[in-house]
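Participant: Quick heads-up: structures coming right below.
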Structure P
Amino acid sequence: MKVILLVLDGVADSLKRRPTSLEIARTPGLDKLAQEAVGGCFYPIDSETAPESDAAVFSILGYDPKSINVGRGLLEALGIGVDIRESFEVAFRANFATIDYKSKKIVDRRVGRSLSSNEAKELAKSLDGMKLHRYGGYVRVFASIGHRAVVIIGSIEKRLSANVSNTDPAYGRVGRVSIALNKFEPYIANCIPLDDTEEARVTCELVNEFTEKAIEVLENHTVNIIRAQKGLPKANAVLLRDAEDRYPNIKSVSQLYGLQFGIVAEMPVEKGIGKLLGMKVAEVLPPTGDTKKDLQERLKATLELLKTVDVVYVHLKGPDEPGHDGDKIRKVKSIEDIDELYVQPLLNAVDLSNIAIIVTADHATPPEFKAHTSDPVPVIISYKGLEKFDGFARFTEAECCSKGSLAILPHGHTMLKKVFMLLKLL
């Protein structure tokens, strides 16, 4: 028996704002799975925490994000093949952002999602290798996809610490777990030490110097001059979050379950998680804008990986971005595209008599809130060998939360073990 664990990034909405995107979307493939499934709902972390994707993915895979303590900066770095010098370098997840140069007010945290990866690479080159005035400080900058980047702050004289606050005001930190904030002031935040150590203080001094120098370099960069001439927002600032200064000692996912895992991931953070947890990583191209081509590539990678591992984790980004943008129509379309171009062809290619398909979300991203929320997300387990099904009509939050035999689990990290026990894999 083999398992496909399909995670639709941010597909869930809040039941406080109905109809949800899943309820509106036409999804015959997902609904067919739901009709021969058991399921329920779960809070990705807990009922109070709106998680970032990295914490939510760890939780889905059975790791308590509050216990493993790994900052997303390292995961993003691993995902693009970049290493750090432990204790002397700190890796951050970064966004190129648009600010008003005079007031420093944030206009758009993601440059209106209009920054191309090639533009980002040119901007990153202008910052990479920057020397800072104190402590032999330096900066390494790597563009990844669109507005996203990895920034590594280093020192040749002093030890550094990841126990520092974010400069991206939209996210707070509790330990190494980053939390999406409902309300924040739209200005770049100062990096503040989160403990009373020299390492944290020095790190923040270097971060804050980089932030100011980056604005000066980027404001009149050729890429931004051309963008302004075209009426496009400038990518004239860098926001940092989710620092990490070490490689954590984490049990591999195969050791956790006695099963071999593979991962089909689009984004660096999921690739980084796969590498850290010892999964076989299927490299696929980042989203190209050609949805049909992208989803066909991911389906092919899924079926190929299924030949060599027991569990294939598939992470599809689609619904999350329109959720952040507050665009419910586009979110619904993204869900329908995944159903038509990935789920329905997958059902035609596999036999649910010997392959179980789990479908869920890493978190909710309701368009009404334009951010991750702490709402519970649905999960279904479709497999013909189950003793009975839950009587779902569709794959939606309301169906799974109200009818599911798994009920509503208070913590996401308990979900997969329960599912594997249900499937008699443990």
Structure Q
Amino acid sequence: MLTFNTPLDLVRDRLPEKPVACVRPERAALATAWFQENFPGEVLYAVKANPSPWVLDAMYAAGQRWFDVASEAEIELIASRFPDAVMAYMHPVKPREAIRRAYFDHGVRIFVLDCEAELRKIVEATNGAGDLTLVVRLAVSNEDAGLPLKHKFGASAAEAPSLLQAVRRHADQLGVSFHVGSQCMNPGAYRRAMADASRVILKAAVTVDIVDVGGGFPSRYPGMNPPDLSRYVDVIDAAFEEMPVLANADLWCEPGRALVAESTSILVRVELVKDGAAYINDGAYGNLFDAAHCKWQFPLRVHRADGSTATETRAFKLYGPTCDSIDTLEGPFELPADLSEGDYIEFGMLGAYGVAMQTRFNGFGDTDDVIVRDAPWTSMFGDATAPARSGEVVAFPRRKRSRRAG
């Protein structure tokens, strides 16, 4: 990849025609190192957040070895890149053939489920294997999430006890998991979810080897200023010590957004301005899916090749490049009042669910990658300095892992 000090340098040098992902591998390495040193258990990167090779390589260099994979394609990606990786197939509904290939071809032993029908598929597809780690996903509240995820997956409190009992008969290692929702703004949500899981475990009267608190760890966006990540870790660590699980039970988490959000910004070009709207070369079917469909607020700024700035602003609507009228970002976005064709808009904090959400609709979707050396808009990782290269590992004060002595 080409490297520039800043996105403005890229604009001045190249005047790019396509959308550009301005990537900062050291930010992915920094976030990975923080979780590796501070979370008191295993950290599984949720590959779906950003499967870009540069992301994976930066994380691996920072010590990441466990990966939450949710499709056969993600399994193949991680297996081909990191032969020593531990993969957990964490999609609650999987094709029978994909389960079989994951187990027999790629050595996957960890599978999640939320119903007995999926349990039967896993047992049958693995020929009744005796070395399975089976994780039961529970439904929990998402009231503190910026993006709730509670409706599609998760065994209810009424269903879960009997499901845990059934899974225990087939699992070498039994786990429980949940997801408090994406961009969780309250550390207490994890405590409540862990208390809900405890009640289910007690009712089922089974031994539990693993507690997986899932994802939901937040990043900072305009209008969203979550507590420090250390508060989330403290709450989880304390709640784990109170759970009715085996004395040597393991604690897992599955961060996605928190590990990669700061690592990328998306640079788009203005193609036309008319009637209070700017037409840009990326949108709802590309890197800006969340900005369009989820109304997510991302920081932004305008770059011009001559380096000029504007003193007056006005509100704009943005239209993406496709012919579909839903390819619209309503905003309003405060941009220079004299915004014009050939200006570039940089959307920050799009390392999570940016390039991962692209489609090829209408022939659009190509995005170039370049490395930039400037800092992200903001950071959840305090004043820590990122390494100069992705291969360098950041050192944090080590938090003692709380794996229990059994």
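Taken together, the values in this text are just the output of simple stated rules run on the coordinates, not laboratory data. Note that the structure is a prediction, hence the values are computed from the model and not measured. Cβ atoms are built from the backbone, for glycine too; each structure is taken alone.
Participant: If mean count of other Cβ atoms within 10 Å over residues 157-164 computes to 18.1, which of P, Q did it come from?
Facilitator: Going label by label, the one that fits is Q.
Participant: On to the next question. Consider the structures P, Q: one of them gives 33 for relative contact order in percent (Cα under 8 Å, 6 or more apart) as calculated from the coordinates. Say which.
Facilitator: Considering all the candidates, the number was obtained from P.
Participant: Among the shown structures P, Q, from which was the value 2.4 of distance in nm of label points 7 Å out along Cα→Cβ at positions 69 and 85 calculated?
Facilitator: P
Participant: Something else about it: When distance in nm of label points 7 Å out along Cα→Cβ at positions 181 and 365 is computed for each of P, Q, which one produces 3.1?
Facilitator: Q
Participant: Upon calculation of semi-axes √(5λ) of the Cα gyration tensor in Å from the atomic coordinates, which of the structures P, Q produces 40, 22, 20?
Facilitator: Source structure for this number: Q.
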